[in-house]
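Multiple structures follow.
Read-outs throughout are calculated quantities, based only on the coordinates presented, and are distinct from any laboratory measurement. Being a predicted model, the structure only gives us computed values, none of them experimental. Cβ atoms are built from the backbone, for glycine too; each structure is taken alone.
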Structure P
Amino acid sequence: MGPLGAGKTQFAKGFATGLGIEAVVNSPSFTLMAEYEGRLTLFHQDLYRLADADEVLAGGLLDERQDDGVTLSEWADRLDEGLDPGRVTVAIEPTGEERRELAITGHGPAAERYLAAARAWAGRQA
């Protein structure tokens with residue numbers, strides 16, 4: 001989550017690198033979703049042009065293939081929160097020309113392990 005130019009696609013590029021993906025990752029603004037093979041398959045979505053969860057579902061952007069990978073959704077506010085009760089939300093807020101503040105929140109008990117890992121990483125960066 002974050003405004004235009006906040007760095008959502010840049011975040012996706014870094015996430016893909018962490019999964020061992022060597023392909024060039026770009027915003028799928030017009031294709032809506034791109035798929036990349038790595039340690040886990042990355043499904044990178046850009047929902048900016050969609051109005052709501054009904055359009056996401058009608059576009060076939062959520063399916064069982066994603067159960068075996070990880071899905072990053074830019075503009076995830078277009079999704080109904082009930083579609084993924086175990087999601088992790090990363091909010092990116094520009095705080096300067098080249099600075100960003102990240103807020104990571106988890107939803108549901110399954111997300112706690114990811115939040116714990118993020119807290120551990122942040123502690124090492126301080």
Structure Q
Amino acid sequence: MAKLTEEAKKAVDTIRPSLVATAGKSGKPNVSAKGSIRVLDDEYITFLDIDSPRTVQNIRENPQVAIICLDPVSRKGCRVWGQAELIQSGELFDRVVAVWAAKTGPRKVNHVVKIKVEEVETF
């Protein structure tokens with residue numbers, strides 16, 4: 001498992017939206033913009049599934065994801081590759097949803113997607 005550098009953490013926590021790529025068992029790719037992506041700790045990133053049925057279905061079939069956080073002005077950011085886990089309840093779910101709700105107001109959240117970082121590259 002890779003650890004996020006401070007530079008990667010800053011990119012993940014400040015660049016909006018970031019793009020999350022998934023692929024199901026057929027291999028057909030899907031890319032989805034995520035404004036809720038955040039650093040959980042040195043080894044994990046999270047984002048919310050508010051209305052992402054294709055992303056969720058792909059993660060169920062194939063948990064590998066790729067994320068790109070790119071500032072279009074500076075052309076700086078990071079890429080992250082990892083394994084996603086869908087979380088529907090529990091302490092982590094409640095904590096992540098509460099932080100999001102405090103910033104944006106309440107919304108129905110279907111899943112917190114927790115990504116175990118396997119590789120990270122800043123540019």
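Structure notes:
- Read-out distance in nm of label points 7 Å out along Cα→Cβ at positions 48 and 88, computed value 1.9, structure in P, Q: Q
- Structure (P, Q) behind the derived value 22 of relative contact order in percent (Cα under 8 Å, 6 or more apart): P
- At a computed 0.80 (FRET efficiency 1/(1 + (r/R0)^6) of positions 24 and 112 (r between Cβ atoms, R0 = 25 Å, to 0.05)), which of P, Q: Q
- Origin of the value 8.2, where mean projected area of the Cα convex hull in nm² was derived from one of P, Q: P
- Among P, Q, structure where distance in nm of label points 7 Å out along Cα→Cβ at positions 64 and 96 as derived comes to 5.0: P
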